[in-house]
Structure I
Amino acid sequence: MRIIGGEYGSRVLAEFQGDSVRPTSDRAREALFNILGLRVRGARVLDLFAGSGALGLEAISRGASEAVFNDCAAASVGIVKKNIATLKAEARAKVYNLDFALCLQIVNAPFDFIFIDPPYRLDYGERALKLIVQKGLLAENGVAVLERDIPFAGEVAGLEKYDERKYGKAWLSFFRRKL
């Protein structure tokens, strides 16, 4: 796994051995950041189910001013911290080792981008989106991106799904605040 573009482009990241963690593929990450484009520059980012931290680190590489990483697994947090250190990105990164719901209670709003990539078998995506709305964590023009193995068919009060795309096994659903 590597950083796709920006300041740290082509830098290799530490990742998990085995199949206990499913990182977002390089192809899906590249497509995601092509969609988000230059809006990432100067953005505040929350990588809620960080895993290796690849999504948040890609955002930092492309100019995000700050990325907050969270994962409930200590092993994931260790890899995120190792990857942040490898890129020397400590000044723009903050890492939590919390349940996602607790993390959403304590982080400071607003975020320009919130990446929600829970384990597919634990469908926490809709619950996370509802908490994001309740806590007012998404900036006025912010985007929440949910990754799942199936399309998102539900509705979340206060958000509108404005785009959805499939990359390999991953479905990326894009949400913005209803105005």
Structure II
Amino acid sequence: MTTVPIEVSARHAHLSQSDWARLFGSDTPTVDHQLSQTPQFLARQRVTLVGPAGRLERVGVVGPFRPYTQVELASSDARQLGLTPPLSSSGQLDAAAKITIIGPAGSISVAAAIHQQRHLHMPTKQAAEAGWRDGQEVTVRVDDPRGGVFDHVIVRVAEESVWRMHVDTDEANAFGITQGTYGTVVR
């Protein structure tokens, strides 16, 4: 069995370059700090998310730019906004909920809100050696005092990936996950 560090992915937005320009009126974000999955970073700039029932202020923006705009929410975030986004993998936005994103230079309304499916990042070489493939589902067990079992964890294989599992804040709170928590991958 293999252990994996578990990271908590808080609510955030990924923006296309054109949507960034509409929201911020500038060409590039300012890097606050790098994230574990290079070349991703958290920008210093923040956005406001607005739904039919509420708003969330100072929401992080993750760069670099993507070809599409996507907002990743935990279930509690979606309830606060009055949205019912689908459980989806990154980039699968066919059923995404419509959300308004506000920046200092403007706003956009776009079908971009999803619940990100829990997933496991894996480098290509490690996946090949272990016989795992992109899109495969695995189970991850957390043995901490409030732990449990995560089913339906999607394996995401990419050359530049760093071995990590990502869960949202609601999942992390339910399992008592903090920095330094590891899970055991069960095939």
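Given a value of 4.1 for distance in nm of label points 7 Å out along Cα→Cβ at positions 85 and 133, point me to the structure among I, II it was derived from. It was calculated from structure I.
Given a computed value of -4000 for helix-only ellipticity at 222 nm (-39500 (n - 2.57) for each DSSP H run of 4 or more, over all residues; to 500), which structure among I, II does it belong to? Going label by label, the one that fits is II.
Ranked by mean count of other Cβ atoms within 10 Å over residues 5-12, structures I, II are topped by II, which has the highest value. Consider the structures I, II: one of them gives -0.30, -0.35, -1.06, -1.12 for log10 I(q)/I(0) by the Debye sum over Cα atoms at q = 0.14, 0.15, 0.27, 0.28 Å⁻¹, for residues 101-148 alone as calculated from the coordinates. Say which. Answer by label: I. Of the structures labelled I, II, one was used to calculate log10 I(q)/I(0) by the Debye sum over Cα atoms at q = 0.08, 0.12, 0.15, 0.18 Å⁻¹, giving -0.20, -0.47, -0.78, -1.19. Name it. Label of the source structure: I.
Structures I, II were shown, and relative contact order in percent (Cα under 8 Å, 6 or more apart) at 17 was computed from I.
Computed from the coordinates by the stated procedures, all read-outs in this text should not be read as laboratory data. Not measured: the values here are computed from a predicted model. Cβ atoms are built from the backbone, for glycine too; each structure is taken alone.
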